[in-house]
Every structure is written in C-alpha cells, then in structure tokens.
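Listed next: structures, encoded as structure tokens.
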Structure I
Amino acid sequence: MAGEFVRVGQIVGAFGLKGELKVEPLTDADDRFLAGTRLRLNGDWVTVKSMRMHKGRPLVKIDGIEDMTAAEKLRWQYLEAPPLTEAEMEEGEYLVEDLIGMKVITVEGDDIGKVEDVLPYPAQDVLKVGDVLIPMVEEFVIEVDLEKEIITVKLLPGMLGD
C-alpha cells in the first residue's frame, strides 16, 4: 500500500480494443469503480470514465488509456483509493487492517489464535487463523469487538481438524 491509500483492485489484463481494464476487485465496495471516481494508479490520480460488469468482474475504462496496448502495459498494477471511513461503512463491514491481529475465540471460550490474514474469496471473505479458515458470515462469526480486539466464532465439528 502506498501511504494512506488501500488497494481496491488489481488490473489483470486488457479487454477489447478500446483500452478497458479487467480488474480483480480487492474490495466488496463496487462503487469504488463507478464512473467519475478518482483512483490512484502508480502514484498518479486517474478518473474512471466508465465501468461495467463482465463475468462477475469490473471492466474499467480510465482517462488516458485509449487502446489495448496501453491497457496491457498496466497488467498486474494496483488501483488504490483512500480508505473508507466508518461513516461510509455499513454495519457488519470491517477494514481488513482492523481484523488482522485480532484474537479469535469460540463461543465456548477456547482460544483459536490471531487473525493472520483475510482472504478475499468470491462468496465471502475468509479469516485465516493458523491452519483454520473461517468464513466471514453470521453463521460462523458471532461477534466482532473492535475495542477489545476479539472475534467470537461458532465453528462446526471438524473445522479445527479434530
């Protein structure tokens, strides 16, 4: 990450002849790619001219990229944006950097460990706690206490490798 910006997408290729970018989103906030949005690319500000979805992935057109050759040169680059403020986040949404390092306990009080990473899977994000992967859905994540830095989870038998 560059300074106070967060990565919101990675360019994975060009699409078509007019310079559209295939973007792998690194955020659930699809509005990060809407027309008129300003993002950072290689440290410079760019403006999104248009965005449409194709096979579940945003196709983004940005100012200054007018053909496939220019778009291909941006492959594997990251699009960055200022982090969302708490006021912009909905209930149940958390910043990845807030979750990493939090203690994870079961509803029974067993300490599982600390969140090492938050993996962005297509259906939902997944908490990585050691070798344990916990989907970030209400069925498993009972409570996230940002102040106490504790995540309470309810696991199915076998999720801990028992």
Structure II
Amino acid sequence: MPGGGKSTVGKELARRLHRRFVDCDSEVESRCGCSIAALFEREGEAAFRDLEAATLAALVDAGSAVIATGGGAILRDTNRELLRRRTRCVYLRASPGFLWRRLRRDRRRPLLQVADPEARLRAMSAEREPLYLETAALVVDIEGLTFGQVVEQVMRQLDIEAAR
C-alpha cells in the first residue's frame, strides 16, 4: 500500500543482501520522461498500469535485485503471477489508519488526490489486501515497529524461508 515503506525498506534490504535496488515507480518515470502524476493526468491510469507492468517484467527479467513495486502493481493478474512465480514478494502490511497518518500531507500520489483521500485509502486497502495476501511469499506487519525492526523482520523471514 502507499506509505508502507516499500522503497525505504527495499533500499536497506538491498544493501544488506548485496543486491541492487530498483524502484519500479522511478523506472516508470524514467521510461515515460515525466512524473507518474503527469502520466496519470495526460494518459490516465490504464496507460500507467500498462507501462508499470512492462517495467516490472523487465526488472524481474534483469535478474537479482530488490524491487519496490508501486502499491497497485498487484491489481493486474499478470503482475501477481509474475511476482508469485519469479520473486520472493514481501507485503509490508499496515492498517489504512496507520498509512493515512503517514500520508495525510503527501500531495504526490495521484490516487489520493480526491475529496476524501482517507476514505479512498480505506477502499484501496479493502480491494488490495486479498491480492497482497494471495501474492506475497512473506507478510510483515509494520505497525508499532521501527524502521530497523521492519528490516530485521523481513531479513528473519527471508532466512526462515531459505532454510525450508
């Protein structure tokens, strides 16, 4: 979900795992030559989702890396299938209220630029939660944890999964 810390946690995981870090949203912006907000405004969400899916597939094909996807990448069946089959997908889970407290002053997220962004965030969470759970190999509940504790939880779960 937006505000879950995917990019921040991903960068630290990449450092610890000696892998490159790639932010899928940044790659999309690089490919289209504009911000995601501008792409949404100019071409709409469907065009963004098409470019996001192509970018995600290219990043996974490029090999070993920690990839921070956009929170809506799981909305497409093809992306969920790719993440399930070819990655160890981690879901950083938090309640909509927790995420809202983090995002309430953020004006960069196109999907939250609506009359009631908190209600929109709750609706997004309700729609996406089952998809995240269906897709993720690992789930880390981030509420009440410091940044370092979140990273440690992910590392610990990756170690447990690797030992199986």
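I, II: which one has semi-axes √(5λ) of the Cα gyration tensor in Å, as calculated, at 36, 16, 13? Answer by label: I.
In terms of relative contact order in percent (Cα under 8 Å, 6 or more apart), which of structures I, II is highest?
II
To which of I, II does the computed value 1.00 (FRET efficiency 1/(1 + (r/R0)^6) of positions 12 and 140 (r between Cβ atoms, R0 = 30 Å, to 0.05)) belong? Source structure: II. From I, II, which structure was helix-only ellipticity at 222 nm (-39500 (n - 2.57) for each DSSP H run of 4 or more, over all residues; to 500) = -19000 calculated on? Computing helix-only ellipticity at 222 nm (-39500 (n - 2.57) for each DSSP H run of 4 or more, over all residues; to 500) on every structure in I, II gives -19000 only for II.
No lab work stands behind these numbers, since they all come straight from the coordinates. Values in this document were obtained by computation on a predicted structure and should not be read as measured data. Cβ atoms are built from the backbone, for glycine too; each structure is taken alone.
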